[in-house]
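**Q** Take a look at the structures below.
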Structure I
Amino acid sequence: MRESDGIELESAILCLSVVGDLSMGQPTDQSRRAARLAQMLAQSCDGAGEHTEVARQVSLLRWSGCTANAEGFMRLLGDDVGGRNAMLTHTLGAAGLRAMRKSAPLAQVHCEVAGDIAQTLGLSAPVELGLRHVFEQFDGEGNPGELRHPDVPQVVYQVLLAGDLEILARVHGLDAALEWIASQANRRYPAALAAELTRNAVDWLDALRQPQTADSHSPALRAQVPLTLVGDVIDLKVPWLAGYSRRSAELVRDAARLWGLAEPAVEQLGKAALIHGVGRAAVPNRIWNMAGPLLDGDLEQVRLVPYWTSRACNQIAELAAPGRIAANAYERLDGSGYFKGLDGDALQPEHRLLAAALAWQALRSVRPWRPALSEGDAERLILDEAAQGRFDPRACQAVIAAARGERAVAPCKTNDSPLSERETQILQRISMGGSNKEVARQLGISPSTVRTHVESVFRKLQCTTRAAATLKALTLGLI
């Protein structure tokens, strides 16, 4: 695991929970609310202990496998997000209910992926077991269909009950929720456990209305895990995006270093690229697979992707900073981007680099409606977009150079610039605080050569300090 890609285990679990909520058409706090209910139920039945944390983790990751079968649910229900929301809220029509009879293979995919996620994160054996059987039922009619009572793990019943209560009470009211739960006694879950939930439902739902106090998590939850896993899970939703977040993170990090950004900014950019697609989970696969121009309503859902990414990351302290960068991934310098419609004055180098890197990566990747563009075609297209004022030309050049594995950026300079290409490269770097030694190392030349070029820059721009040279070069559009 690359050190800069590390994230605390708790943050990774929370991020995956939000991806799951969005994929299921739920509010971004559904899994967290259900997790609190599952903990209350576990403690009410068996007292305090590690089993309550198991219930919390299984509940938070209950939907973690749902990006893996989104394409299948799209084919089954026509809308993977809306269809699964209707499934959870008991609002599926007759056709949808008939279609769900064929959903067992999709549940198997979900459970296998969720279990593998738990294993990759190093979670406990009871958590992994619960996730691998999270849709099993008391009567053996659940999925993957291998277990029936008493072989179903207790945590599965707790998570099912907590989720049913949270969703149905919110959508249909408490009385309707409890009536349905009672009807499922000794079918979906044990009657005694359903009765325990019913006795406490009012108090426990009231408790959810109170802000949760900050938990002092165990040291195990502060362990570092790879954020790349979160990016991989996000990309699973759309099969042709496999590995997209990883490749984008590598590209934008390399481009940022070529542009001379400080290493902390480089690391945040890499993380932003890995999580920029969180909000993609809220958009049905039907839209992602559509060839040609989108209808206005579909386009509006796409425009909300960075909004949902921002909402998700703002709820997780460790992802707040990269989330703010990711929220601007689709903004454009001329104000034509989304979701905020910002223009160049509001977009920092990090925002410009991420936008260019994602655009390049998309152009160079296969899509259902077109093959991957060649390097030359992608370069011409992205530079044309920059010429029309949508991308930063310097960011595009940095991305192109990084994609080629080059050690320096081909400078963007006007034809009447008094500076040579090498002088422009060096001025770009010293303008961002690079020392002669640092610039020499980046460009593979000696410090004395850098010093000679700096003196030439000062002479041509009639300046004696780096700050003055930087200001004049920016004013003249030389860098």
Structure II
Amino acid sequence: MDSTPRFDVSLNTALAAIAQVGDLSMGQPLGHSTRVARLARQLAQEGQADSAQLAVVEQVALLRWSGCTANADGFAHLLGDDVDGRRAMLDGTLNADDMNAVHKAAPLAVVHCEVAGEVANTLELGAAVENGLCRVFETFDGTGRPLGLTHEHIPEVAYQVVLAGDLDILSRAHGVDAALKWISEQSDRRYPAALAALLVRNAKDWLAGLDDTAGPQDFSSGERPVCLSLVGDVIDLKLPWLAGHSRQVAQVAVEAARLWGLAEPKRADIGKAALIHGLGRAAVSNHLWNTAGPLPYGATERVHLVPYWTQKATRSISELRVPGEIAAHAYERLDGSGYYRGAPAQALDAENRLLGTAVAWVALRSARPWRPAYSESEAATLLKQDAERGLFDGEICDAVIAAARGERTFTQPKSTLLTPRECHILLQISQGSSNKEVARNLAISPSTVRTHMESIFRKLGCSTRAAATLKGLTLGLIG
């Protein structure tokens, strides 16, 4: 039985997040699938589609690349770099030999279509969306993949989405006129001539209006709740050895947060952050992830940008903005050696520390292509050694280990909750001293005092001096 805590988001949020994963996986700029959904909707509207058909078009466009993490390993073997290779495949710059290899790789298309269809099924989007997703690689002339279907077996939504995608990608890569020329040449080959002509007539106006339209959450899919775990599963499919990773991190991180005493809303944010923390991984080729040993400098920099892409991808999705910010700190370390910011300890709150430690714990307890999984005792030893070296918070490590072991209670050490300097400052504040007076007494700047006070409030879960004083007294931090 799955013990992952359930964290629901709106259907629109899940679609937007999966679309961002697909964009990164296919070497496209973030927001590409959203643009395609808008273009495809306009094409469908021009063809007199009703509201139900418009919703199908949007959903197929947003989920068009939802199966691409599942066959990333196959494309890495085929093209060397699954991300750059698929970008070149889409914009027509892939060399002829590699393109021929792609056309012959029908099993990769089968994997993509089956996974995309299953995503739609899990989201309960209906048969029309599933069928459209399973036909986006088929072509009008019957030479497409994976089944080589003829025109009468291909739903119009597949053509609408493919046309919109070709327009967005090719106009960006080669210019609008060149894109429209190529699309016209593909009439009755890749898509029906009448539909291609309809797009060509309106393309420039539609492209010009893209920047004025609403964001991805404003599509007509609705706000019914769906489980965010599906997004984590899609993310983890990129690497066979990561299956279930996000769910495991969520389970450990949320339970550790409970043991640490965080309130339920913060635990929910941590759980959502755990499920999406690997989103930016889609931007990096599998051949790097499968490399054993140290990576060369350039490759290391690409890996270090993973949390940047996670944050950037979630920033435009209102429901994931706060979890995305936490997720973007999953690889920061207290000594400033983490990435991508290299944030120091004072910039990492309990949520950041809990998630980062849970990610490290689950990684240690999981097998990798270059090493077996560490035992529970081995992982605990390694994690605590890293804490002693200044990478992790030792007490947070204890909470994470306790959570992973299934312990129901955990005594948070009170004497180390605040640093000695923070205890000293809290004592003076409790006695009525102002920030300026504390600064003068300790020969530090008022801004440093403010920084310490922010840390004290954060650690104690308070927002006023009176509450911090009371909590400091009850915990024996001052007296």
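**Q** I have 19.5 for mean count of other Cβ atoms within 10 Å over residues 39-46, calculated from one of the structures I, II. Which structure is it?
**A** I
**Q** I, II: which one has Cα extents along the principal axes in Å, for residues 167-222 alone, as calculated, at 41, 23, 18? All intermediate terms of the calculation are to be shown ahead of the outcome.
**A** Details: I: 41, 23, 18; II: 36, 23, 17.
Corresponding structure: I.
**Q** Where does the value 86, 48, 34 come from, among I, II, when Cα extents along the principal axes in Å is the thing being computed?
**A** Derived from I, not from the others.
**Q** Tell me which of I, II gives 4.5 when you compute distance in nm of label points 7 Å out along Cα→Cβ at positions 207 and 271.
**A** Structure II accounts for this read-out.
**Q** If you don't mind, another one. Taking distance in nm of label points 7 Å out along Cα→Cβ at positions 63 and 455 from the coordinates of each of I, II, which one would give 4.8? Walk me through the numbers on the way to the answer.
**A** On the way: I: 6.5; II: 4.8.
It must be structure II, since only it matches.
Only the coordinates and a few stated rules stand behind these numbers; no lab work does. As the structure is a computational prediction, the values presented were derived from the model and not from experiment. Cβ atoms are built from the backbone, for glycine too; each structure is taken alone.
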